[in-house]
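Each in structure tokens, the structures are laid out below.
Just so it is clear, none of the values below were taken in a lab; they were calculated from the coordinates. The structure displayed is predicted, hence computed values, not measured ones. Cβ atoms are built from the backbone, for glycine too; each structure is taken alone.
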Structure 1
Amino acid sequence: MAVTKQRPASWRLIGPGIVVAATGVGSGDLVATLIAGERFGYTLLWATIVGCLVKISLAEATGRWHLATERTIFDGWSSLGRWTHFYFGPYIVIWGFVYGATAMSATALPLNALFPVLPVWAWAMLAGIAGLVFVWFNQYPVFEKVMTAFIGLMFVTVVSLAVILLPNLGNMATGLVPTLPQGSTIYTLGLIGGVGGTITMAAYGYWVNAKGWRDATWIKVMRWDNRVAYVMTGIFVIAMLVVGAELLYTANIALVESDRGLLDLSEILRERFGRPIAVLFLIGFFAAAFSSILGVWHGVSLMFADFLGHLRGKTNRPVEEREESVEFRGYLLWLTFPPMALLFFDRPFELVLLYGALGAFFMPFLALTLMWLLNSSRTPAEWRNGWLSNTGLALAGLLFLIVSGNELVGMVSGLF
């Protein structure tokens, strides 16, 4: 059997991995990692590294499916049966409604702190509309350049802050040994599973195709792109852990477990280092939040266009055609305007429960269906899973099932 000739990897080709990393690492991940450092110091450093390895495995499998088969992940899901439609359809609609409000609110917080001329809800609306306008009128090449700029800003801001805090390298080294402090088990699993891990993991294959990588000759390039992006993510996450450990853990300072905790951190930075450092951090906070808006508005809209296209018998459309489609732009509007109603009210309890229940199972769904697809005759024999990929996907699936089960138990117990 002839081996597919591979194109040479190059730094200048990197792009889709940067996009998925910038999208996946949002303000929620900043808070989770920061509080891990605040509560446990460097003890959970190993968990952040394992989390990045898990994401490399998932993204590589998604990209390899798109390139080896020249079909999208939704083509693969459809081949497994219509049950995938019955799960994915309600999930992507409800997820988009709730996530839209969440992402807009997160982006509004640093904008309101930097420019308090408008209330949070007004900044949230402007952020959503800005994302809509940008994605509506720009295709992938421009989108990638802007996302690269945002992740560069995030990276420089947070890593610079970690350097300023002069981390204790000896204490950091102890965190490389896997240990579980009392009360940290579920929190650790969530940290591994949460950093950079959302529905946008599945969007990676669509961005790979949008880059112009359309067949198996690009798999080596895709793997390089994926690894570089998640090594950067790992450095970024470790830097945030340093901030929590050096600034909060040593001083016994606790933060709120929400996006507003990042505003509290900016005040702590202002008191210790002065306003310029606090402003720099708020800019990084904004970059993390707004890049998630742009990434979701573009990537998940592509997935929705593919999903609805399948239902309408329109399969195998080029990415450029999907970006101009009614389905793509309809979902953009869905992400932007209906969620604005949630900015003025507490989220409806039943909707949040349904969103949580469906969302909890997405990452196990992605990991386990990728194992199914990439070990079957649907994938050319040359590109089927080896033991390393199977181990990574199995670990991801098991991990996410445990985390999902814990989330569901928490939601059910909240009913009583």
Structure 2
Amino acid sequence: MPTAIVTGATGITGRAVVDHLLKAPEWTKVTTMSRSQQPTPNPKLKHATIDLQSSAHTMTEDLKDVDADYVFFCAYLARDDESEAAKVNGAMLQNFIEALHHTGTIKHLKRLILVNGLKQYGVHLGRAKQPMHETDTWLEGDPWPPNFYYTQQHILADAAKKDDNKWSWVVTYPQDVIGVAKANFMNLATALGLYASISAALPDHELPFPGSKTNYLGFNNWTSANLHAEFCLWAALEPKAGNQGFNVVNGDTESWQNLWPQLAARYGAKIPPNMFPGGDDESYKDYEAAHTELPTPMPLTEYAEKIGLKDEFEGKHSVIHQQIDTTKWAKRPEVVKKWEEIRDKAGLDQQTWEKATWGFLTFLLGRKFSCVVSMSKARSLGWTGYKDTWTAFDETFAELEKEGILPKVSQLKD
């Protein structure tokens, strides 16, 4: 009967992995690891406090009484500087694996599952080839900045090789994860739910799309944290999945032109009849816009000649445009006042507002390019998981409300 270690156990992906491990009868013991928070107690669960930024020696002490067949490495640290992100996140994984050697746990390890994401394809740098496949070129060397996903994957593959491949690994590439985590505000659903709930409660009850028109009409994939957890458990035990990376998305290709009206309906808000009066480069009404040109070439340039578009993207950079800068929107007097009214009425934590990642929302809604990936590789090995994206959003909003992170729709009315 398999046993597991989960790092980053209170984050969005880690929390979902833990929940699914505890529900699966074949998994007999789960050891969770995080710096501070502890998951909800469970007979199958043991918790260990660990600082993944510490040395391998220190981690060895933290791990001395821990043993498992499988590791789900869901922890990561966000850094604005890409070089620093690669250094910090690479060291965390490297030192953790070294500590497993020191404790002897590595002798029993069967597989390590590492959670990465679509930065694998450079979507944070601009337009990538569509759809994205696991065989796509890694963006390494000039002009591309360091990518901590690549750093971690090199470390993982090298470590397994040095151990004569006695254990294997799997890397997942989810996209714009929809899920819940307490005290973790790097969360699309939390920021989106705040924007929708406050907008719905304002006098005009309008819910204008704050991003770009191109994004609104474009196409994207999303990943339910619960579906991703199901995939991780499947990939851990699937023999044919070893030593490979996999895209993990819901299975539908969606668009905000379909999701946004459903979001408005959920919160009792109105869709403005002319939502992009300034086209795709202006502001919405009297709101301040945000317009950023990304600094690197488009990742698509790596494929330009191969797909017959050699000069099409030469010298061009992708653009992020929000017709409503949500960072500035969140500071408008009428918005702050309405938040404070709802906060007090619903008994919400002020940190939810103060730590909401409006910049993250700006990027995700402002991209002037689609992000679509192929699931063919996982499907070819037998993965059949699927989740309707709007259902994932709706269920996540409900759970965030239950956790007291977002206000309930009933609490938005005067």
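Have a look at 1, 2 and say which one yields 0.10 for FRET efficiency 1/(1 + (r/R0)^6) of positions 67 and 171 (r between Cβ atoms, R0 = 30 Å, to 0.05), as calculated. Walk me through the numbers on the way to the answer.
Numbers: 1: 0.10; 2: 0.80.
The read-out comes from structure 1.
When Kirkwood radius over Cα pairs in Å, for residues 203-242 alone is calculated for each of the structures 1, 2, which structure yields the highest value?
Top value of Kirkwood radius over Cα pairs in Å, for residues 203-242 alone goes to structure 2.
Of the structures labelled 1, 2, one was used to calculate helix-only ellipticity at 222 nm (-39500 (n - 2.57) for each DSSP H run of 4 or more, over all residues; to 500), giving -11000. Name it.
Computed on structure 2.
For structures 1, 2, which has the highest computed value of relative contact order in percent (Cα under 8 Å, 6 or more apart)?
1
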